[in-house]
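A.B. asks: Input: structures, listed below.
What follows draws every value from the coordinates through simple rules; no lab data is involved. Here the structure is a predicted model, which is why all the values come from computation and not from measurement. Cβ atoms are built from the backbone, for glycine too; each structure is taken alone.
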Structure I
Amino acid sequence: MNTSFQSEHFTLHALAEGVYAAIATEMGAGFCNTGLVDLGDRTLIIDAFENPQAAEDLLTASIQLTGRKPDVVIISHFHPDHWAGLQVFKNSAILATHPTRQKMIPIAKEMLKDKQDPAELQSYLQQSEASLTAEADENKRHSLEVSIARQRHTLQALPGLEPTLPNQIFQDKVIFHGNRRSAELIVTGKAHTISDCILRLPQDSIAFIGDIGFFNSQPFMPYGFPLKWAALLEKMATWDVETFVPGHGPLGSKDDLSIEATYIRTLEDMVHQVVQSGGTVEDALRKTLPPPFDAWQAIGQRFEANVRSSFKRQSAT
């Protein structure tokens, strides 16, 4: 089900009456997926996009679809593609775990430095544009085009950027009871980052899982705890949930959780074999993942980032 609300930054999918997934468009300013939930007497948002431009559209969607601005905004983890649009919701209750908020503080300071002096970001954009001109590989060209669009959106928003932090912290679990539905905000602990959380709607069999979920693409693992992450995905596959909204990629099911867990374990095993045989990180980077992951491997730079972080971690143990 699609709603009639239109944004260049995301597409809205109605998952149940009053429950919407905002799936980021490839060339828009959102970059991550977010969620909008009408409890009946309150509205919740989970994650605030990477850019205030996209967050402004999400605010408009909240007003049009639920009749109110969001009462609560939940930040799933500390990566800024999920919260750099928070200034749009600064009058709402903004919830995150304590470790997440602590990790956000130095990132907010870096954002202010970039705002005061955007020369480094401008230089990086010029380098990316030059690389695109010289690149012949179709997959690499597309990845560069997406990256360039993202960089341009960031620079466009920079003059008005006001990095905003959570104003409430929580731990373990929070249950929101509304006159239409209830929602469970659950801390999952170490997985994609040092502290992740999800929003589960038991009555609707829906879960918004942030970057614990990367569907139809490689997950980004350098800040993660891979074996705990894979175990969590496998546990979530036993839940009474039919629809999972990931932080990146399309809507998914339990099958997508299982595929992602297999990717994580496969990459970890591949790197482990190289480390055990005395190989180098370059040896690991020359490896090819089995299907269906081999098709993902050539897209973007996540494979290299994942291999390098895994090699460093496993070499130190």
Structure II
Amino acid sequence: MIFSLRSIAAVAAVVGVGLLVLFNQSSGPDVPEGIVYGNGRIEAAEVDVATKLAGRIASIDAREGDLVKAGQLLARIDSAQLEAQRLRAAADVARAESMVAQADAQIAQAAAQLKLAERVLERASDLLKRGHTSEETYDTRLSNRDVAMANLTAAKANRVSQLRSVDSAMAVQKEIETQIADCRLVAPTFGRVLYRLAEPGEVLTPGGKVITLVDFGDIYMTIFLPAAAAHRLAIGSDARIVIDGADFAVPATVTFVSPQAQFTPKQVETQSEREKLVFRVKVRVPAELVEKHVDFVKTGIRGVTYVRPGRERPAWPDWLEKRFTPPEPAKPQS
């Protein structure tokens, strides 16, 4: 069958109008005046849990998809060699402490010798005054007193040196204990295991990555707004996030507004023509809300963020006040 160009153009126009009407009907509720919005996707920081020291992985206690809390043990590096070094360091500390005790005994001995030398010198001085002893004998007693004083000073200095030896040995022991503690890889934040990058038995170099976590303490969406809206937007302003396909809104807070304008990233599309210069805005979902619905939190989902710049902020429409309701768990079949 053959159609003329005019008939084809007419059909195309009708189809185009129909698609435009369909798009307008499916674009969602109208946005009240005073509320601006931008497209984005749910994001979260990714944290790499890596080993500080080279070593062999003894065990990994987390799997991909596991929910972990801050401080929870994720993996262990073999620390048998470090444990042996810690025992040797503890022995060095004990030996250094015994040298301090020996230095204390030397001080006591030198103090007693000095006391005796001073008494002998005092008697020699009395005898010299009465002419019952010689100048040479007195000088000998005086020299013995001076030597005893020097010995006491040296004994005290030796004790200080031994105390520094104890500090040095304890520092070595503390360093080894810190290295042993570093063999326990714990979760730095509340989140979910995204990737398991190594397996038990593998030998890693310093900085070797073992696990990658999604930080649930910082769930956010980044949008781009024109200057007319961005310059009136304050940090701490309320926001609402509606993810694609959802019939509820997630409350959020504006935590960052870029101080500099930039060109719109290629992957960001506005409803009409793309703006040439925009400002990056970050809205963050409250951590307590994330923790409450943690089983349903997923990153990478696209959506729209609505914000209210300016001092006179309009009320949120009802469809932006609707909250997420978790589905009821399936009842076991009898």
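A.B. asks: Thinking of I, II, which structure, once Rg and Dmax of the Cα atoms in Å, for residues 85-220 alone is computed, gives back 31.0, 100? Walk me through the numbers on the way to the answer.
C.D. replies: Values: I: 18.8, 57; II: 31.0, 100.
The value was obtained from structure II.
A.B. asks: Can you say which of I, II returns 31, 25, 19 when semi-axes √(5λ) of the Cα gyration tensor in Å is computed? Don't skip to the end; give the middle numbers.
C.D. replies: On the way: I: 31, 25, 19; II: 82, 27, 18.
Structure I accounts for this read-out.
A.B. asks: Now, a different point. Between structures I, II, where is relative contact order in percent (Cα under 8 Å, 6 or more apart) highest?
C.D. replies: II
A.B. asks: Of the structures labelled I, II, one was used to calculate distance in nm of label points 7 Å out along Cα→Cβ at positions 165 and 189, giving 4.9. Name it.
C.D. replies: II
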